[in-house]
Structure P
């Protein structure tokens, strides 16, 4: 009986070692061969508004931050009727030339219009289109649209404190 238990323990140890080896080899092969990149869908956070304004303080092209927007929640367009829309949560802010009080006043007055630009941009596209477009290109598009609506000056960049997809 003792010999059978020892033999069974050895067999189980070899089987467990074999399974562990298969898992390790399969994982390494998947990372080496697959096109998937771990963490590719993780977003690199935009800098805080204070950090951006302090970086260029006193320089010729210094900027201020327009942070009057609250969080915006929007549903994307669906590709088919049986699909659920994706909820996107964003909290945008702009950088604009430092000391430009006229532009700041215009941004303050047009805050609702700017908010609707963000809402319209994301509701007109599916989540797949938004992901394929990429955050950088989306910011460029929004910068162009927003600057097209401004009369007193131009914003320099669009940033997102939050940029979250909820499926």
Structure Q
């Protein structure tokens, strides 16, 4: 698996799994969902980037501070910080498949039903992990299940990548 910095992300379409950390428990207002209790720990947010600018534009939005909250993740990001992302470049949407997998991994919980999934049938696109091993399990699954032509890349997030 190739490793890059988020700032090196190409402007192509694809699916991503954002890795976030929430240092302490928080009640967060998530738009029309209202106030939601989030436990501290690791989180995965699954999404896709098929608009202008592709993965680069979408991940840049997620690691920065949105001036206006548009998606559920924008509200959550005001309290949690991004540590990295798994991405695959593709013209095919893997977002729902990855979300389904994340929901079945041991130690995973859904802190807010329908979070990030108001336009699909997935129970949620944001998942909480009690143990960091859950993120490793997701990585192994993605590597095993992606077609050979779809390379999985892990993107580190640091303020200054060089």
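Across the set P, Q, distance in nm of label points 7 Å out along Cα→Cβ at positions 128 and 152 reaches its highest value in structure P. Can you spot which of P, Q the value 4.0 was calculated from, given it is distance in nm of label points 7 Å out along Cα→Cβ at positions 80 and 112? Of the structures listed, the value fits P.
When helix-only ellipticity at 222 nm (-39500 (n - 2.57) for each DSSP H run of 4 or more, over all residues; to 500) is calculated, the result is -16000; to which of the structures P, Q does this value belong? Present the calculation step by step, with values, prior to reporting the outcome.
On the way: P: -16000; Q: -7000.
Source structure for this number: P.
Looking at distance in nm of label points 7 Å out along Cα→Cβ at positions 24 and 56 over structures P, Q, structure P comes out largest. The greatest value of mean count of other Cβ atoms within 10 Å over residues 48-55 among structures P, Q is that of Q. When relative contact order in percent (Cα under 8 Å, 6 or more apart) is computed for each of P, Q, the one that comes out at 32 is Q. Which structure, out of P, Q, was semi-axes √(5λ) of the Cα gyration tensor in Å, for residues 8-71 alone derived from, given a value of 25, 14, 10? Answer for the origin of the read-out: Q. Could you tell me which structure in P, Q was used to calculate mean count of other Cβ atoms within 10 Å over residues 96-103 as 19.6? The read-out was computed on structure Q. Between structures P, Q, the greatest calculated value of Cα Rg over 2.2 N^0.38 Å is seen in P. Matching task: 5.8 is the computed value of distance in nm of label points 7 Å out along Cα→Cβ at positions 32 and 64. Pick the structure from P, Q. The correct label is P.
Taken together, the values in this text are just the output of simple stated rules run on the coordinates, not laboratory data. Keep in mind the model is a prediction, meaning the values are calculated, not measured. Cβ atoms are built from the backbone, for glycine too; each structure is taken alone.
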